[in-house]
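*Asks:* Next come the structures, one after another.
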Structure P
Amino acid sequence: MARPPDVAVLLSTRDAGDHLERQLDSLARQRDVKVRLVTRDDGSRDGTRDTLASWGERLDIALREASPPDRPMGIAESYLTLLDDDDAAAADYTAFADQDDVWKSDKLARAVARLGLEDPSVPALYCSRLEIVDDGLKAMGLSPVLSRPPAFANALVENVATGCTIVMNRAARDLVAGRPRSGALIHDWWCYLAVSAFGTVIWDPEPTVLYRQHGGNAVGASAGPAGRLWRKVRNQLSGGSGDRLLRQARAFRAAYGDDLPDTRRDLLDRTLAARESVAGRLGLAFAREPWRQSPLDDLAYRLLLVLGRL
């Protein structure tokens, strides 16, 4: 009888409070896979670490060294550190989990089945739609359906791979682990960039995660298109993402540029060079690539580019 696939589920926590128990329970209920939870705490001041330790009888948990409360790594570096872990390296598949969501019981099995159709030597990343819920898990709506398949031209300017839905094959994990990542905005976007550049990104329109919205979210989601667009435009007009978007592209060029396929390296270089002049920004604004998923969001991106806010 074939053994179930091994999945290393990576979880970084910080002051998880009462939400963590529900998430751990949903991890323990995953079907048709063998789960090993690899977790580190990034500076909690509450009982999060005790909660994790208490679940050792129901979950196979590897507790890694925690950050002190006054020196947290930050969400991106904490998750990317877990991605370097030996347990992640040994697993058939690697997934990211958030501390406050609830997973559907077939989440990992569904992802593994789809990834299993791909050539295991080629990096592949699975991600899915979200069922957005409130603090009490009451349904609020669904994240949007993608208008176009995931692609490197999209990943340069937008992230559609929400971390808590991501599952990667071993080749994808190996592609990202151990590389320089200073400048990465967040771990899931960085993985989307890398795998879209060198492999395959699979987006599943079936929601696999109850994505909880509450006041403590590190990264939230608006259920409606107007709310999503306004949040992005507001951040960009206030200087919240323009410089960081450019820094991430530069960091990706430094980490992967020499290995990129020619067409993708050329697109990345044109995107970076265009920011240096008004003519360059205008040229990029009217180019086919890069692009964002929503037509309205894509228009906003191009207008902000012309205005020099991206």
Structure Q
Amino acid sequence: MSETKPKPQGAVQTTGHSWDGDLQEFNNPLPAWWLWGFYATVLFAVIYWVLFPAWPIAGGYTTGVMNTITFVDGSGEERTTHWNTRSLLLKEMQQSESAQRSREYLEKVAATDYQEILSDPEMMDFTRSMAKGLFGDNCAACHGTGGSGVIGLFPNLADDDWLWGGTVEQIETSIRAGRYGFMPEFRNTLNAQQLDDVATYVLSLSGNKVDQTVAARGEKIFQTDTGGCYYCHTESGTGLESQGAANLTDQVWTVADVNGAETLDAQKAEVKQVIRNGVERRMPGWSERLTAAQIKLLTVFVHELGGGQ
């Protein structure tokens, strides 16, 4: 029989299992502080499951016993529900100190006329900060985050060209009631030659170098009942804000991408496409979705995007 050698002081105990003679399984228990910490987390989890929403069940989840969150919902009605992070956020947004200050400023802006708001740096700072979020939530999907719009679809709000007018009163009307832009199609009214002639004349109105003989033929169509373009765009081509008819004498193009075309033929193709197919664009009214104060904030914000009028 072989003698069992005594283990050195402080050596790790083994379970007594061994393989191949010298491969042994150590008995190295976890520290007591770690075990007590683990037990504490289990106890915390059980208490949390009781107090707060936790486990999914058929058609819902356990709501816990903390049913003390009271807040005002989107319809303006006060609601009390079980504790959850969404309700807590809504409550903090309504009752926090910053939320109360925002409401006070919002009431102040709502009671102030546009000229005073535009001349007050403090109110303008508040308006920009609040309206930027409103614009991102409600307007940016079409007009872009910077208001640059999409040619052919949604007007650019960041330039000085306003189809329906750029005063604060006109902008407020656009936001509150919406706008409907319409230009009839001329595919069945004008033949290919006439379309080319009118497009040439329209390009000449904004200073493009074109064949003046062709432009003269297009002018007769534009200025007479053959085309009837002057009804909306006026005889001078400057357009009518009351109709949302574009000014054709500047170099701002909201539907035809003339500035993006590299040649005169490409520019004429853009203009002819608009004349041939017409235009129909609708902006919804926001009076039922936004409050009067929110519409005022957006009005000032959009007014500033375009440099103001």
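*Asks:* Looking just at distance in nm of label points 7 Å out along Cα→Cβ at positions 100 and 164, which of the labels P, Q belongs to the structure with the highest value? Provide the component values of the computation, followed by the final result.
*Replies:* On the way: P: 0.9; Q: 3.9.
Biggest value here belongs to Q.
*Asks:* So, one more: Which of P, Q yields 15.4 for mean count of other Cβ atoms within 10 Å over residues 204-211, as computed?
*Replies:* Working: P: 18.6; Q: 15.4.
So the calculation was done on Q.
*Asks:* If Rg and Dmax of the Cα atoms in Å comes out at 35.4, 125 when worked out from the coordinates, which of P, Q was used?
*Replies:* Traced to structure Q.
*Asks:* For structures P, Q, calculate FRET efficiency 1/(1 + (r/R0)^6) of positions 172 and 284 (r between Cβ atoms, R0 = 35 Å, to 0.05) and state which one comes out highest.
*Replies:* Details: P: 0.75; Q: 1.00.
That would be structure Q.
*Asks:* Now for a different question. Matching task: 5.8 is the computed value of distance in nm of label points 7 Å out along Cα→Cβ at positions 44 and 244. Pick the structure from P, Q. Before the final figure, lay out the partial values.
*Replies:* Values: P: 2.4; Q: 5.8.
For distance in nm of label points 7 Å out along Cα→Cβ at positions 44 and 244, the value 5.8 is produced by structure Q.
*Asks:* Could you figure out which one of P, Q the value -14000 for helix-only ellipticity at 222 nm (-39500 (n - 2.57) for each DSSP H run of 4 or more, over all residues; to 500) was computed from? Walk me through the intermediate numbers first.
*Replies:* Details: P: -11500; Q: -14000.
Source structure: Q.
Bear in mind that the values in this text are calculations on the coordinates, not laboratory data. The shown structure was predicted, so the numbers you read here are calculated from the model rather than taken from an experiment. Cβ atoms are built from the backbone, for glycine too; each structure is taken alone.
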